[in-house]
Structure P
Amino acid sequence: MTLIQTIIIAIVEGLTEFLPVSSTGHMIITQNLLGVQQGDPFVHAFTFIIQFGAILSVVCLYWKHFFQMRNYEEFVDKMKFYGLLIVGVLPAVVIGLAAKKSGLLDWLLDSVVVVAAMLVIGGVFMLFCDRIFNKGSENNQVDWKRAFLIGCWQCLSVIPGTSRSMATIVGGMQQKLTRKRAAEFSFFLAVPTMAGATLLDLIDMFKEGTTWATSNNIMLLIVGCVIAFVVAMLAMKWFVGFLTKYGFRAFGWYRIIIGAVILLMLATGHSLVMVD
C-alpha cells in the first residue's frame, strides 16, 4: 500500500464507519478500485485496525458518558454501562472468533461480490425498516435484555457489506428504542467490538512473525488511524441529526445503487481496478 492509497482508504473509513452503508464493504471496494493487493495479511489487518481509529472518536465525543464519575451514583451508573457493553459484545465475540478460526472471515473480506450483494440486500431492507421498527416505547433505555439482543443483531456484520452500524441501530429499533438512542448505543458498542477485533488482528500478525512491521507499514497504520479518527468525528455528529430527522431511506437507495453498479460491472466482465 502507498501513502496516497492509505489516505484515501482512511477517509472512506471515517466517512462510512457510523453510516449504515458498511465501512468494511466500502474499504474493500476502495482497495479494489485503487489496485491494492487483496489477500495480503497486512491489508486485512489494516482494514480492521483503522476502524478502531475511527471508533476512538466515540470515546472522545462521549467522554463524560464513558469516564465521568463524580460521585457514587455516577460510579454505579458507569459500572452498569460497562456491563451492558460486555453483554452486548459477547455474541459478536463468539461468532467473530468462529468465523475467523474457520477462515470464513478472510474469504469474505476478499469477496467483492459478497460486499455488493449485501449492499443491495441491506439497502432494500432499509427502505422499509423505518416503517417496520420505528415504534419507540416510553421505556427508551437500554437494559440487559436489549443489550444482548442488539449484540445478536451485530453478529450479522461479520458479512462485509451488511454494516455493523445498520445491524445494531435496527436491532435497537426492533427493541423499541428511538433512532437516536439506538444510534448512540450502536456507537458505544462499537468501542469494545472493534477494540477486540483490532487486538486479535495484532496478535495474529505477531504470531506469523514481525516481517510486516516495517517502518513504512507502521507509518501507514498511524496515518490511517489518525485520518479515520478525525473524519469519523465529523461524520458522526452529522449522522445522528440526519438519522433522527430523516431515517434510513436515503442510505437504502445509496446502498442499492452502489451495489447494483458493482454487480453489473462484475457480471459484464469489467474490472473494478481504476488505478494501477
Structure Q
Amino acid sequence: MMSEAGHDAAWIAANRAMWDERVPLHAASALYDQEGFRAGRDEIRDFEAAEVGDVTGKRLLHLQCHMGQDTLSWARRGAASVVGLDFSEPAIVVARGLAADIGLADRAAFVVSDVYEAPAAVPDEDYDIVYTGIGALYWLPDIERWAETAASLVAPGGFLYLAEFHPFLNVFGWESVTEAKEDYFRSEPLVTDEPGSYVEIEAETIDNLSYARIHTLGDIVSAICAAGLRLEFLHEHGVTVFQQFPELVRGDDGYFRLPKGRPQLPLMYSLKASRPV
C-alpha cells in the first residue's frame, strides 16, 4: 500500500507532466495573449488591485505562478521585486522570457519548485505579500501543509492574499448551475484522464492524468488561521473570469455572471490574512 507521502509525490508528478505538456499550448493561446501582454496588458483583476492595495516598494512572492503574467503585472504596478514559483520548468522558461522581453528581468525572479518546498527554493526568507492567483489550490493534495508553507513566507506586518474560484461550484459538475450533482464534502481525490486544455478543449495531448481535490471554503480559511495568520477579510464574488457554465453571460466589465433574474451564486472568493508585526 502506498504511503501518504508516496501518494502525494505520485499526484504531484502526474500533475507536473500534465502542465509541462500544456505550456506551449497556453503560451500560444488567445486566452493568455502574450503579445498583448508584452504590449502592456495588465493581468490583475480590478477587485484584486483594490484588495491588495498599493504594492509600490513591496517584495511580492507569487506561488504557483504558471507562466508568470500575473507576477509580472504586479511588478509593472510598482512592486520593488517579484518572485514567481511554479513546479513546471517549461512554464518558468516562458516566464523568464517574458520578463526579459518587457524589461523586468532585474526585478523579477522565477524559480522552479514544488510549492511545498518553496521556503528552500525562493531567494528571501519572507515577503511583504504572498500571492496565490486563480485556479491554484484545486491541484494540491494537502491544504494544511500548503497554508503552513505560505504562512511561513509572510514577513511580520505582511500578508497572504488569495483569489480563487469558489469551491461550492463543484457541486454542479460542468453542465449547468440548476441542479447539484456532486457532494461538496469530498475526501477522495478527483482523478481525470482526458486530453485537451481549458484554452483548447479539443487539443490532442498525451500526458492527461491529473489529480485534484475540492478543499471546502471552511477548510481553506481554517488552515490559514491555524498556520498563524490573522484573517482580515473573506469576500465572496458573484462574478468569475471565464464561462464556467453555459448560462453565464459576459458583462461590459469582462466578467461572467448569472443572468439578471436568476438567483445569484458565489462564483469566486478572495481573502487577506496578515502576520502581526
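Readers should treat all values here as calculations from the given coordinates under stated rules, not as data from a laboratory. Note that this is a predicted model, so its numbers are computed, not measured. Cβ atoms are built from the backbone, for glycine too; each structure is taken alone.
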Structures P, Q, by relative contact order in percent (Cα under 8 Å, 6 or more apart): label with the highest value: P
Using mean count of other Cβ atoms within 10 Å over residues 21-28 for the comparison, can you identify which of P, Q gives the largest number? P
Assign the value -26000, calculated as helix-only ellipticity at 222 nm (-39500 (n - 2.57) for each DSSP H run of 4 or more, over all residues; to 500), to the correct structure from P, Q. P
Comparing Rg/Rh (Cα atoms, Kirkwood Rh), for residues 101-180 alone across structures P, Q, the largest value goes to Q
For distance in nm of label points 7 Å out along Cα→Cβ at positions 85 and 189, find whichever of P, Q sits highest and give me its label. Q
When P, Q are compared on distance in nm of label points 7 Å out along Cα→Cβ at positions 29 and 197, the highest value belongs to P
